[in-house]
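S.K.: See the structures that follow.
Values in this text are rule-based calculations from the coordinates and carry no lab data. Just so we're clear, the structure is a prediction, and the values are computed from it rather than from any experiment. Cβ atoms are built from the backbone, for glycine too; each structure is taken alone.
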Structure I
């Protein structure tokens, strides 16, 4: 415990000294995935999965609802700041994704997307395959802005972040009788991991060499999951957490194989399950008072912005006391704890 604390303090001192020098530890951050990392791409497509109006963003800079599914910063925003960035890589579909802003990287994530292409199609969002196509397009734009040599350097040394899988289960598998009768959780997780492997290989083929991937969180602890699938079970829904852990074991094994197969690839699977589970299991220890429901509205079923809106009755006045902002997404306060954990886990990607 003492060694871990010393390591954490050393890392914190290192990052603060880097930030004070005004340099970034990686030239750019490129992000793919779902609502945990979407910074506004869904604002520009025809889907109900949007977060571009209050109370989303009420604790963000200028109280702006940017499309982030949070009251404030995402864990990836906090990570970018820790790595020395003073502004965030833009959502690729936004007007900000042009000119010198592209030098920071770009965010291709789309809330509701998953490793299963059908998950994205059901929600009318941008599937991972299309996110990769946009990334190819981005590379061409980057070359025009930076020149071929600098663009190649940015692509090679950038940090790539991937977050997906939760939507596949919560918005597809568990609520789709055709799917959950055709596949056992074990079979479906194997299918998702196969899709994950293909995605990483394609991303590697486009030049990515430093890739961080998030594990599944404790799905059974999400307030929406407790409401929809918990029945009379107290606490987190055990079978959903078991499914998440089973998926996480497989994605870790697949990642180990990818590193053996793909020369020069640095990969880390960020364990999101344990830090979030620990916060939910003992919220007071981490400075929270509520871990069973989200801040917005009733905090039990607001899985999309349709239900978390300016007229939502019961929205809490202080989100810092809540682990979850809505019924699926962590609050900025919880994201801070997750980001601290991810930075320590991801040291290998930036060394």
Structure II
């Protein structure tokens, strides 16, 4: 029985599609197996199915590839000219490569948010119990417990450290890192003379309710600002937004949407999705083969807002910071719309803010001139 060219082309196209799927699932199963062996701390979620059914998937992949080779050989037998045969083979190979890459990318994109969430690659909530809050109240007499109810009826909890005896004190609002419970900062900012300091935990951090997301943190920061700007003991003309690491994106957004007199950023990034895309690619051993940063929802795209802010900036960054390389911080500072000062903490890593007296002297000097 002879098969006409049209039928053969159709059959070859179907086998090529099956080959793309086969190669794709084979690569995914091999990669998932590799992750399971070498990166035990990475949780895989729905991708675990590729580890469980590796043998079945590999058999399907092998059969698909064999079918594609056979149909391609049949197709080449119907092609008479050698030049046409070469073009046919090259076209099929290119189609396989492009198709496999596209499907791999779409598959990874589909699972990206889940991988980020279950591995706590953006938010790493640290909670405390009520007894810890009671101890803080006993240890620090100049600290007021704060509860803020947000427009979506979520309660945020934290503290106001009162370092000023004036009737209307200037206020520093601090936003912490991805794994920071802000009560750790009370003893550090307790001697920030002349400035009250607001330390309010993100959603699901400390005693705060809810689940964190970029949009909720942005809105919560505005709610924190609005709450304190209505208090009679706060000088509404002298409110400064300060962020560390993840919190720099929140601080930048607040300064772009509310009237702050200045901004302090410690270990900031220009675009969090670019940073996380690179770290995720490295963690999953993808070697930057896919543009992950364009599809990470929690983008905190600070550089887009930096040029719109006209108030002064103080940026502190460690030259040995591996979490947020100093180049990211410099890029953000270069695009700042107002007066800007960048101080490099030499021979310091990502955590200098918790131990460096030099860094806090820079912060105190900056606050004095505002």
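S.K.: For Rg/Rh (Cα atoms, Kirkwood Rh), which of I, II scores largest?
M.R.: Top value of Rg/Rh (Cα atoms, Kirkwood Rh), among I, II, belongs to structure II.
S.K.: I, II: which one has FRET efficiency 1/(1 + (r/R0)^6) of positions 73 and 113 (r between Cβ atoms, R0 = 25 Å, to 0.05), as calculated, at 0.75?
M.R.: Derived from I, not from the others.
S.K.: Quick check on the output: -13500 is helix-only ellipticity at 222 nm (-39500 (n - 2.57) for each DSSP H run of 4 or more, over all residues; to 500), derived from one of I, II. Which one produced it?
M.R.: I
S.K.: In addition: Looking at relative contact order in percent (Cα under 8 Å, 6 or more apart), point out which structure of I, II has the largest value.
M.R.: When relative contact order in percent (Cα under 8 Å, 6 or more apart) is calculated for I, II, structure I comes out on top.
S.K.: Once FRET efficiency 1/(1 + (r/R0)^6) of positions 105 and 161 (r between Cβ atoms, R0 = 41 Å, to 0.05) is calculated for all of I, II, which comes out largest?
M.R.: Across I, II, FRET efficiency 1/(1 + (r/R0)^6) of positions 105 and 161 (r between Cβ atoms, R0 = 41 Å, to 0.05) peaks for I.
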